[in-house]
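What follows are several structures.
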Structure I
């Protein structure tokens, strides 16, 4: 009977050990699952925050790109307008210069004609005076 009692005691102790090991294993499994859940939750939160940050930065980048594009368009339009105005000014100044050159040329021609007329009159006067001198002598 003592062997039987001893075997029963060993059997009970083994069952208790198995029960304790099962409980430790269950606790370990539960703790592992809890830790994995916490890590997943933290990672999910961090991933969500990173996605929000990326979306916000993308929006800001697109906004800045749009602003720069509008500034470039405005500057381009202003430059085109300024170029058009400068071309018009150049054309007007060129026309004025040509008109001034034409007036100058006409004035020079008038002076030449007047000078030629005066020379002709003076020559005629000289011829007339010579004739008179010759008739008087």
Structure II
């Protein structure tokens, strides 16, 4: 399984498959409310955070090692632009609405996920210690 994840075809297929799933889910208006009674309505925000953080990370993984300069920046741009196009798509779906808040949440999710990934990579790098 680990070998499959490193296959370049899988690395490129994953973000496109994820985008297809987002498009499918955006075409539906019949989601169950999973928020417990008495809790603030956070289901939509959490969904956007998870979905677009994942999209940005999948794009960065696909772009990393291909010679593309600044893959995280490109991954962020792709995720944000797809989020905007998804909001536009939702404006045509009965029972769905497009909101600036959702688009902003998508951008925050992508940026936060990529920032955390960059921080984790820096922390995992070996430390160079000078012996004096």
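Rule-based calculations on the coordinates, nothing more; no lab input. Computed from a prediction, not measured in an experiment: that's the story for all the values here. Cβ atoms are built from the backbone, for glycine too; each structure is taken alone.
Tell me which of I, II gives -38000 when you compute helix-only ellipticity at 222 nm (-39500 (n - 2.57) for each DSSP H run of 4 or more, over all residues; to 500).
Checking each candidate, the match is I.
Given a computed value of 4.7 for distance in nm of label points 7 Å out along Cα→Cβ at positions 58 and 90, which structure among I, II does it belong to?
I
One of I, II was used to calculate mean count of other Cβ atoms within 10 Å over residues 50-57, giving 22.5; which?
Source structure: II.
Supply the structure label, taken from I, II, corresponding to Rg and Dmax of the Cα atoms in Å with the calculated value 57.7, 196.
Here the read-out was taken from I.
Comparing FRET efficiency 1/(1 + (r/R0)^6) of positions 42 and 114 (r between Cβ atoms, R0 = 41 Å, to 0.05) across I, II, which structure shows the greatest value?
By FRET efficiency 1/(1 + (r/R0)^6) of positions 42 and 114 (r between Cβ atoms, R0 = 41 Å, to 0.05), the leading structure of I, II is II.
Also: Here FRET efficiency 1/(1 + (r/R0)^6) of positions 26 and 66 (r between Cβ atoms, R0 = 25 Å, to 0.05) was calculated and came to 0.35; which of the structures I, II was it taken from?
Answer by label: II.
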